[in-house]
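Undergrad: The structures come next, written out as structure tokens.
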Structure P
Amino acid sequence: MSADIPQPVQQVLNAYISLVNDALPGLLAGLYLHGSLALGAYNPGLSDIDFIAITSRRCTPSDIDTLRVVHHMLIERYPQAQLEGSYLQWHDLGRSEDTIPPHPHIHDGIVHASGYHDINAVTWWVLKHRGIAVLGPSPHHFAIQVDLDDLLGRMHHNLNTYWVRFTTEPRRMAWLLDDYGIQWAVLGVLRQFYTFRERAITSKTAAGMYALAYTPRQWHQLIQEAVNIRMGSRASLYRSRIVRAIEARAFLQLIIAACKKVDGS
């Protein structure tokens, strides 16, 4: 197994492969990691183990029932290392949701029999350029073509739908009172800021460190706060969560506007 995979994650993956192979011999043809693990920013207890599993056939209802049992066993055994991913076939790789059939996937600990999870240009870019092969050939040789302009267009849409709600909707703004919400929102928009400027993809933590060099100093305390939370620190740089939330909302507005300017929108 790749030396880039932390040992605790290797334990989970070894158990997963063993359970699947024992219960469903011949089903698992490939296994690849993307997300924070592939980007070198995995944080135990906070990051998911994002995967793409390649199956030798379309999963049957019986296969899916068995996969539910496998994932339930893994969650009980490794509650701090959640697997998140999809069960695809080789010819599905690199394709958009509207060109492949719905398929089994696991999200938030629940195995869904049919649907889509993280089937997008970002996933394919990371898999192609930074993906880790656990089982199967290197993903760097896959014939995956990611149109960067299309990716940026989708990110622009994401900014103006999902992320802007953290500045306008009370339910989303309430997230900014929580540590998790601060790192999620601040670093989430900074990942997009990085991509619009550099035309590449990086991790949340790396995006935060990048922003410390390319944003005004007045925002550095907030950015560092988000990075610290992401890295597992419980010591806050703020005395008031309310002040921090107000500052975070203003920062999100600033970065969303900056992304639009870089994108030319």
Structure Q
Amino acid sequence: MSASGSLTAKRVSELVMANRAIRAPYYSKDHDEGVRFTDPEKGLQWGADAIPALLGLFRVEQDTRDDHPDGWVGFARHWRGGTVRLAFDLFSDPEGPDPILVVTSISGREGEETIVDEDFGEIELSDQVPTEGEWEERSKQYQAARRKDETDGSTAVKAYVAALPGWKREVAARIDEIIQCEVPDVRRAVKWHQPFYGVEDEGWFASFSAFSKHVKLTFVCESYLEPEPPSGSDPTRQALDLEETDTLDEEQVASWVRQAADEPGMGW
């Protein structure tokens, strides 16, 4: 990942509203000090907590961790009264437009006037606490802007791949290259926290996601591919699971990509 220069709360908000924010593949939902915000069972959530927080940061600091040279940390007051702490990296593509903001963790902090952060010490809180309605309105504004976004998602996919560790990054990058080779006019996007690939006016035909022990390549079609991928319950969920010791059959994947791209896929 590579990005430089200063970062402000306003700039973070601009990137989010331009649909330039994604969740890292290994996004961590830590619940420091037992803080729960939106859902007592699920804790902090992407759409309900992370996005509104990113749109209302009162403080942004450069990350001090050695393994995040392009990392930043932001703080926002939650409508329930606590504070949300977000860590994120900026990914810049020399061939792309604005950088991608990659959220790597989100956690809660208790405190009415100040909080004590492990990296930045005592932080005086903003006295501007949003109402529940204002918090929800931020999320609605983001969703409306995201639905209207028609820009190419190649940089977001590159950011997702770059955030993967070790062998998963290599496999994901090769899958991306194969799809680009077989479908030169492919359209990319990061949706539901995973890269998607589609054809204009035909819909999304493939996606992949990373798990703790494997990478899953999924095809979305109206009929079964030939030969059928080894896993999946129906044509819209035909999948190939790759573990670290598996060899990627590039010719077979290329064949599946061509077949899937020729069929109607999932709507935009």
Structure R
Amino acid sequence: MIGPQPVAVASAPLARRNPVAKLAAALLFSVVLIATLDPVAPAIAIAVELAVLPLFGVRYRVLARRAWPLLVSAVGIVVTLVLFAAERSGRVLVEAGPVAVTSGVLLTALGLVLRMIAVALPGVIVFATTDATDLADALIQNARAPARFAIGALAAFRLVPLLGQEWQAISMARRARGVDAGRNPVAKLRLFVSTAFALLVGAIRRGTRLAVAMDARGFDAGVPRTTARRQRFTAADALLVAGAVALGGAALTASILLGTFRPLIG
């Protein structure tokens, strides 16, 4: 069972850190950014994330290949807000019939897009630099997570690449049977939905079989489990977590000092 493999240089300073430390740093850094709606704090956060990327041993081209869904989502957010935003404050920039693009709408869209990227990018970096087995071991040893949860999450993570392979297999099988949408957008949408449903059903069946197989092999037993590889949480790992909190707080502080801070609540 082959899953997503880390694509970072293993000897990079931050790539060698404890998986739990990297995960905690990513979560804490992202949580701070949720508190504001302005574009300044997430823009600073993205700049910081890209600046420290070489320390994780990840190339910018590799990151772009892994994070392209974020760019697609960003385009969707901008289009949705431009077309359907209820509040259209600020100066009117473009007006086409019932659609009016204002500076306020664009500022809101920019803030949401930057915040989404700033919050999601640390997770992309963490999983690009972390082996799934090491993460499961660290969750059990350092985060005291239940072994059943950690090993189940590891198994699920290992199965993720199979979804893409199954999607391709289903599409090719339907094409071989003459089921093709052609250039009809409605037919393409219907075919996409039906393929996604077939993929979901297959994933549920595989998950059920995997759960039964794991229980049959004693993963549900109450006997304490041992781990083959030791995951140590060192002072350097604690510094990584503290540094992430400090950088996230610095981005938020800069937003407040510049007067652009817009709290999520209030």
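Readers should treat all values here as calculations from the given coordinates under stated rules, not as data from a laboratory. From a predicted model like this one, the values you see are computed outputs, not experimental measurements. Cβ atoms are built from the backbone, for glycine too; each structure is taken alone.
Undergrad: Work out which structure the value 17.2 belongs to, where mean count of other Cβ atoms within 10 Å over residues 193-200 was derived from one of P, Q, R.
TA: Only one of P, Q, R returns 17.2 for mean count of other Cβ atoms within 10 Å over residues 193-200, namely P.
Undergrad: One of P, Q, R was used to compute helix-only ellipticity at 222 nm (-39500 (n - 2.57) for each DSSP H run of 4 or more, over all residues; to 500), and the result was -7500. Which label is that? Present the calculation step by step, with values, prior to reporting the outcome.
TA: On the way: P: -15500; Q: -7500; R: -23000.
Label of the source structure: Q.
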